[in-house]
Structure 1
Amino acid sequence: MSCVSDTHSSRGLNLAPASVEDYRDLARKKLPRQLFDYIDGGAFQEVTLAANRSDLSRLQLRQRVLRDVSTRTLSTTVLGEELAMPLILAPVGFGGMFAQRAEVQAARAAERAGVAFCESTLSICGIEEVSAAVSRPIWFQLYVMKDRSYAEALMENAAAAGCTTLILTVDLPVVGQRYRDVRNGIAGNISRLKRLRRGLDIARHPSWVRHVAIGGKPLTFGNLERALPDAKVPGDFQRWIASQFDPSVTWDDLEWLRRNWSGKIALKGILDVDDAREAVSRGVDAVIVSNHGGRQLDDVPSTIRVLPAIADAVGDQCDVLMDGGIRSGLDVVKALALGAKACLIGRPWAYAVAARGEAGVDHIFRIIREEMRVTLGLTGVTDVKDLDRSALVSD
């Protein structure tokens, strides 16, 4: 659950959504409980999930006046790619379970907004389907599997589809203990009573059944169809994780990765300065400061808390990106002020596509873009590339 209350939320009111939190409320109504909790939840007691938001909210911006802010620039360059604003749609597993062919819808919206979209290994829509729907090259996120030949095949497919950047997720050697998923039967065994309750909950969401469960087929892991040809989503997810995710991966495996990938490489899941330095020494092009949205190890620091030290340590040697807790243009400005080159957003686009499909993702981009423009104007900054810690109130 969000730890920051939104007094202007549209919950219970017939109002147009004005914020990411409004889209969260709409997604809660549109989705069966197990799917909403999958998007919304975190690991263990969700302490880190809450800290990602609360630590951002505690940062205060400096309001500056009487400066010419008639022109404000949001564009930037990340990993050699021009972005209209410093945003990337983060990889979201099971995306196509939230709306009909959701990854395709989100990628099209990202292209219109001039930002990057990253396809998850565990997407419902395969990389070929998503890349065919857009002209802008997409990024691909990879989990290292025990069957390295299959991982190599995924990289070959991504390269053939024109992907320019590979994001290697490094904070999931084992799956975090996610209590909401256990309670809802996504993880672990489920009793007959819980299965019945889940069926009744799904029946109470006829629009989702019509547009996604029926209209969104095939509901398979698009990038894993050869490995899991008869997989049921999400029922076979945990079994595949247990058999294929490789907890023996080490830094030395980056050499294998580079032999099989000629494009840019970013490591996602960096929370420690020493790990960031090691990543740079191994030749990566970017590090993504991330705690997996609070979904892996609980009671670790929020991403905004560790961002400044990591940016100070390696920001002059590689691009530093941040993922976790971003819900508004204000949040993006704060992250950039503390050293991020751009921010990844996962839950916001998942909420939006679940609530209103492609139009919702378009709207999220407009909301965040305008929030950034307003925030820059009121802090006296005219270009996102000029943001630094002077934009924040110091302790």
Structure 2
Amino acid sequence: MKRGTITGPVISALWMVVLSITVAVTMSFATGDPVRPHMLLSLAWGAAIGLVLAHRRQDIAGETIGALALTAAILLGFGPLAFGQAATIWTKIIAALALSGIFAWSTHVILKDMPKGPLTRHEFEGAVIRFLTGTGYIIFTAAVLIPFYVMVMTSLKSQQALLQNPLDFSIDLSRGIDLFRSYIELFRDFNFGTYLWTSFYVSVFTVAITLLFSVPGAYAVARLRFKGRAAFSRSILLIYMVPMIVLALPIYIAFSMTGLRNTIPGLIMIYPVTTIPVALYMLQGYFRGLPVEVEEAGLMDGLTRLQVIRKITLPLSLPAMVSVSLYVFMIAWNEFLLAFMLLDDPSKFTLTRGVTMLNSSEIPRQHLMAGAVIATIPIMVLFLGLERFMTKGLTAGSVKG
């Protein structure tokens, strides 16, 4: 029989390992001081505090005692965090308080309502699921934020600081506006303003062309009856079974023979080929979820099929349209292979092609990171601003059809 006095310390010990690794990595990146987790001490301290909290039934006194003891242990050098000789006292204090506070609060959430006696299956599974959920959140957040943080911090460093210690991701705020020197030079000397504008209008044209073809195609698959409809519906995404690198040579030859290589119209022609299938797939599912009775009422009132689509179906499909537009815009904005293959003239580069140009031994590494930040920020802001529409558009119509 699983008991709170066993389950609590075990989960608490494992959770301490997760948090000590997280705090150590965070402090190392933020301050540049050497901080690393001590695995054995993490397990020991986690189990000990978990046992105390289990016996004290997770009250405030037990959490406070555990947090204070853990803070003192870290500062005195026998806690779950090990500091290098170069670590400052402020790094030690901040790390100790952060680990102690986060551990006390999160352990209370994970082990809440856990009795000292026998656990029911529901209580045991609830504690394990909360532990796994917290661990998953931390791993996912780290996988997303650490590369972005390293990219941003590297772009703000000077060449001298980067050469002295490439792994120091702290920043020197005393440099003032000189922190953004890499960004200023990219727009002044590397024509990044033009790259931004080119990527923007190429992506907008891709969205417009994609919707122009995918809306009537998806509506036909969802509503009309014609021979081969089922086969067409199932084969929409077959194009994605063929890797783009396989099509690269035929596309390059065809565009070279027709004079479309190294031209923006050529990109605008080829990008929708990669986005229309996924747009068709997304929209047909949404159209199937719309009530057929609404459209039939419009037809009975004398509207033509095109008028029904324009006046009834499209207004009802606004969330899906926004979702598809955002997804297509992201694909076109981040596309690299076709742009790299078809564009040679720097004056016609898209943003991804321009960033690739910075990957050279003659150009400082912080310029490449600054270019990557410039390419990432606009699409991130757009996604966060329209995320609710994208979520609604992707989930709507998932029950019907």
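What follows is calculated from the coordinates using simple rules that are stated; it is not laboratory data. Given the structure is predicted, the values throughout are model-derived calculations rather than measurements. Cβ atoms are built from the backbone, for glycine too; each structure is taken alone.
Quick check on the output: 12.9, 38 is Rg and Dmax of the Cα atoms in Å, for residues 98-177 alone, derived from one of 1, 2. Which one produced it?
Working: 1: 12.9, 38; 2: 20.4, 61.
Traced to structure 1.
Upon calculation of Rg/Rh (Cα atoms, Kirkwood Rh), for residues 90-137 alone from the atomic coordinates, which of the structures 1, 2 produces 0.91? This figure was derived from 1.
Consider the structures 1, 2: one of them gives 2.8 for distance in nm of label points 7 Å out along Cα→Cβ at positions 26 and 50 as calculated from the coordinates. Say which. Comparing all candidates, it corresponds to 1. Hey, relative contact order in percent (Cα under 8 Å, 6 or more apart) derived from one of 1, 2 reads 17; which structure? Derived from the structure labelled 2. Given that helix-only ellipticity at 222 nm (-39500 (n - 2.57) for each DSSP H run of 4 or more, over all residues; to 500), derived from a single structure, equals -12500, which label among 1, 2 identifies that structure? The correct label is 1. Across the set 1, 2, mean count of other Cβ atoms within 10 Å over residues 82-89 reaches its highest value in structure 1.
With Kirkwood radius over Cα pairs in Å as the yardstick, tell me which of 1, 2 scores highest. All intermediate terms of the calculation are to be shown ahead of the outcome.
Values: 1: 21.2; 2: 25.8.
Largest value of Kirkwood radius over Cα pairs in Å: 2.
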